[in-house]
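Once you scroll down, you'll see the structures, which are given as structure tokens.
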Structure 1
Amino acid sequence: MNDEERLWRRKVRLRLARFYGIVDLGVLGESDPRGAAREMVAGGVDVLQLRAKNREPESLEPLARSLRELTDSAGTLFLVNDWPLLARRVDADGVHLGQEDLPIAEARKILAATQLIGKSTHSMEQALAAEREGADYIAVGPIFATPTKPEVEPVGLPLIREVRGRLRKPFFCIGGIRKENLRKVLESGADRVVMVSAILRSADIEAYCREVAAMLGPKGLLTAEPADLSE
């Protein structure tokens, strides 16, 4: 498989993805991140991200490699938060960047040509800017107040409809989303969601993920050729 085909396959999987889970070491505390990741993948997440704020990327490499192996065997996309070099070293499917991280153009210089880039945004203006920068997907939020980003003001449900009408790239809604409010998020126009605390703090991670995946419904069918995914 050449680089163009590999990138196209990743973009196809991204467009089909509806359920994005984050293995956040800050939320997990002393809990086993590998075990949590296995349950999330078994429960049906389409994308798995490793997030570890205030940790050196070198210390995360063994964990990142094990999660890469797990997700690769399951056909789940694997992304690393914040660290393009770590994503490159473990051959992750891509990296996720925040507003304070490297610009997308700089991250592209570090990553392989086959790797994806996502970006967090907190307004319509930021979402459009991320699309212009060349993000492969965009995270929009926090939709509701969330303990993982207490410093960021919730953007609310109305932004979902606005973003849906203007963005061309896939976007995921994030922030305080859980089973109890998921229906409202979907009714507001979301197709894709990210969950963190709701998953990691559940008594049975796999069962929780299965419930969410069922609420999101089956993935759509995509028949695009590579040229259709070049934007």
Structure 2
Amino acid sequence: MGAVLGVDGCRSGWVGVRWDGTCDVLLAATIDELVASAGPVDAIAIDIPIDLPSGTPREAERLARRRLPGRASTVFNAPAHVVLDAPDYPAANAANKAALGLGLSKQTWHLVPKIRDVDQWLRTRPAVPVVEAHPEICFAAMNGGVLFDGKTTAAGEALRRSLLSAHGLDVEAERRSGVAVDDVLDAAATAWTARRFADGVAERLPPEPRDEPHPAIWA
């Protein structure tokens, strides 16, 4: 099979898992550098909001939360696109409320530099298909149900490793500078979705229009 790339944010920038039957862990400061280091791939799945809303909250997050009873808090609302130009959190929070009628969480604000990085990179129109994925949705799809043990717990980590291995992703997930073990496991989970998207079997939230990759969460 051809290679795919799954991507997750980490403290040092981005971590990717390139999967072509074997798994290679890649690190880079920017999404452009990470994708370049992966070489040719059939598809890329990234754990970051793509195609930000301008007037109403996205349907994708609402549907994702419904898939994760008891773990719905792991799904953050995508910020309004105008937030990317905000100079600080108070301005971003006000802008998000004005655009979407919702406040902006501090957790989402801290993701804005990475959301902006991906947003700007996508404006270069990369030739490879790029979709958004959420690791907890990916793992739930692999498992046939929600994973209630958190990803940073021993039980949660062990289950995620087992699920990945069962689906052919034997990834060397080890703690290293700027990257946590769960970051690598999450990137591997999104690589699983990238492969499914490339093969035409991934599930889309919301399900239609299926021929439009964004805005949606895929699994």
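Look at relative contact order in percent (Cα under 8 Å, 6 or more apart) for each of 1, 2: the largest one is in 2.
When FRET efficiency 1/(1 + (r/R0)^6) of positions 133 and 181 (r between Cβ atoms, R0 = 30 Å, to 0.05) is worked out for each of 1, 2, structure 2 gives the greatest result.
Out of 1, 2, which structure matches 3.4 when distance in nm of label points 7 Å out along Cα→Cβ at positions 189 and 205 is calculated? Clearly, the read-out refers to 1. Here P(r) over Cα pairs in 5 Å bins from 0, in percent, for residues 21-68 alone was calculated and came to 5, 20, 35, 27, 9, 3; which of the structures 1, 2 was it taken from? It was calculated from structure 1.
Given 1.7 as the derived value for distance in nm of label points 7 Å out along Cα→Cβ at positions 125 and 149, which of the supplied structures 1, 2 does it correspond to? Answer by label: 1.
Source structure of the calculated read-out (mean count of other Cβ atoms within 10 Å over residues 53-60, 12.4) within 1, 2: 1.
Values in this text are rule-based calculations from the coordinates and carry no lab data. Bear in mind the structure is a predicted one, so any value in this text is a computation, not a measurement. Cβ atoms are built from the backbone, for glycine too; each structure is taken alone.
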